[in-house]
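Structures follow.
Each value in this text was obtained by applying a stated rule to the coordinates, not by laboratory testing. Nothing here was measured: the structure is a model prediction, and the numbers come from that model. Cβ atoms are built from the backbone, for glycine too; each structure is taken alone.
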Structure 1
Amino acid sequence: MDDYKKIHISIGSNIENKLKNLEKAIELIHLKIAVVESISSIYKTESIGFKGDDFLNICISIFSNETPSYIMQNLLDIEVALGRVRTKENIPESRIIDIDIVFIEDMVIDSSLLRVPHPKMQNRKFVLTPLLEIDPKINHPITKESIPEMLRNCKDTSQVEKTNLKVSNPKNNLKISKYKYIAIEGNIGAGKTSLSKKIAIDFNSKLILERFADNPFLPKFYNDPERYAFTLEMSFLSERYQQISEDLSQLNIFNELIISDYDIHKSLIFSKVNLNVDEFSLYRKLFYDMYKETLKPDLFVFLNQDIPRLRKNISNRGRDYENKISNEYLSKINSEYFEFFKSRPDLNIKIIDITNLDFVENRLDYLSILDEITS
């Protein structure tokens, strides 16, 4: 999905409060790079190649669509923030924190900043053992060996001891698991799809994206709204019903989180703006006849954004036919959403103002939205 890659990272510490160092590293990775998908048990291992205290080691995995160099540079910055000073010789020595990328799926990279797969990982039981725990089915992209095979062939004789120590995952503070079905809504250009994709990746959820790109009536509507409004809205009514029925029927709604970048009620909101009174009356009757048995989201998130930002986002995504959308039209859509909210106290609705936020480029903005969704 949009070039997201699964990344495996090894973290170790053998100075000062080693457990706290691991926790701080995970917190900073969560804040600066990505939500942490999984964390292995903590393993105690002896120092290799020098005399020093035993290490505490873990492996974690994350998903990210950032470039490998960006991720590596951020990991180096995290090391510095925690007090690590890397020597140019990079000789074995005690360290307050050591963070290495082990795998980025099947990528092979050899640069001055980053080598992936990590060139020494197959010779390190303190990497292979926790890696086996969190992802036993991955293979080395060069040698094609599995993790169990690498462990069997590993000549490292050091002791790797599983401990009872635990580190918390900041992801667990985001109580998204209390929901089963979240619909992200908003005006045209609000960022519904971008946010839905990011949440689905971070929480390993099922993603439902609206199938609007191939609708042949959409460009025609923006050229001649009066002529094509009813045809467009009826086609959307049919498409959304078919998609929701098909997608939801294939999902286990009791065990899987569902994230959608639209809610079926948007059909009512847009049709009320686009249709005349008689057309809308007929449309609304058809809507309720079709959707009365459809599963409803248990959380409806509305991304509220001002008109200038909406127009900028619409322009940036480069759909020529959307250039005809007027400020007046966007204002009417906004007004109808809020009228709809007032008329439906039965729906669990959260309105989040994102006018001054950039959740695509600014991770802290994204985390603030997640916090609002899950609070």
Structure 2
Amino acid sequence: MLHLLIAPNAFKHSLDARQVAEALSEGFSQSRLDCRTTLFPIGDGGNGTCKLLHEKLGGKLVTTTVSGPLGTRVETSYSLVDGGQTAIIEMANASGIHLIKKEEQNPLQASSKGTGQLILHALEYFKVDQIILGMGGSATVDGGCGILHALGVRFFDKKGKELNPIPEQLQYLERIDTSGLNKSILGIDIKILCDVENRLLEEEGAAHVFGPQKGASKEQVKVLDSFLSRLSDIVLQTTGKNMTDVVCGGTAGGAAAGMYALFDAQLVNGIAYFLQKTGFEDVIKTVDWLITGEGSIDEQTLSGKAPVGVALFAKQYGIPSVGIAGRVPLEPSSALLDIFDVLLPISHEAMPLEEAFVNTEQNLRRTAQAFGNILASFDRRS
């Protein structure tokens, strides 16, 4: 009997990682393959990663109310693990784009303040000494100014007027005042789980790459990039830290760079940290095949995305790996083929993207069933 480890990431806009794993497992169970499956849904810092960490580490859920991305109050939660010493915070829970109607998306007016309020709550009520932040799915391109503001940093224009922590006002930033910084944040171990390598500025930076995804027009992208450039200059003058230099600083609209500069946060590879924290290596040693995947497997997947992280572990132990996705390249690069033994798209007929999202679960089951039947045929011959 073959032992399959099913360790997928979420399929964005469709299914979370656990739902994907369950659909694949069901497909294999419907095939002719004599197998058993172990489900190990994974996350690399994208939306949903912190929920998986909470589940795998047996966290205690804490519920509170904070400011949403456009200022309306939202009830949300975070997790305590390690005996209450570590807070796991999902930025999307407080500052996520899913909290805003599509027609209201506007990163010039969106703030990450609610995420800062979650951090403050964990510090003041539970005296945590470590914070793990997953930053996927945010609605903001504010350089983390909302988070900083919630923890006591103030922003002023050239006339000395205090600015609200939203890019629409922060584009006129002249001075940062850190004298009111909440001292409880100092010396705390902060780890930001990153699933992209983009830096803060320019064509591959936070505004240009992520701004349009959060509703920014071309003109707004220019304003956002200019604001982030100004912010980085002033932060450099104030703290001596360069927000533009740090790899992954563009994560969550530059929030990672802001927290690196003001709070000395560590920007870590999200999937590597997730796998280490959850004991993945101990599990991969015991299986015959790895089944992984996410919505799209392409060249960007090579830049720290979850499927590559688990496939590299499989390769280390001589275990064949299958990458399953809604979309794979017609001609995968040699780099992708060096990592994955098999790449399988789940689409079975041409259809609009919206329809494909709706049919993701069914297509995952069918793909797993078909691959299971192929494995069963080879198993009988051997």
Point to revise | Which of 1, 2 leads on mean count of other Cβ atoms within 10 Å over residues 40-47, largest value | key: 2
Exercise for review: Work out which structure the value -13000 belongs to, where helix-only ellipticity at 222 nm (-39500 (n - 2.57) for each DSSP H run of 4 or more, over all residues; to 500) was derived from one of 1, 2.
Suggested key: 1
Check your understanding: Here log10 I(q)/I(0) by the Debye sum over Cα atoms at q = 0.08, 0.12 Å⁻¹ has been calculated and equals -0.52, -0.94, so which of 1, 2 was it run on?
Key -> 1
Study note, to complete from the structure: FRET efficiency 1/(1 + (r/R0)^6) of positions 264 and 344 (r between Cβ atoms, R0 = 30 Å, to 0.05) gets 0.10 when computed on, of labels 1, 2, structure 2
**Study point:** Given 2.8 for distance in nm of label points 7 Å out along Cα→Cβ at positions 224 and 312, calculated: source structure among 1, 2
**Key:** 2
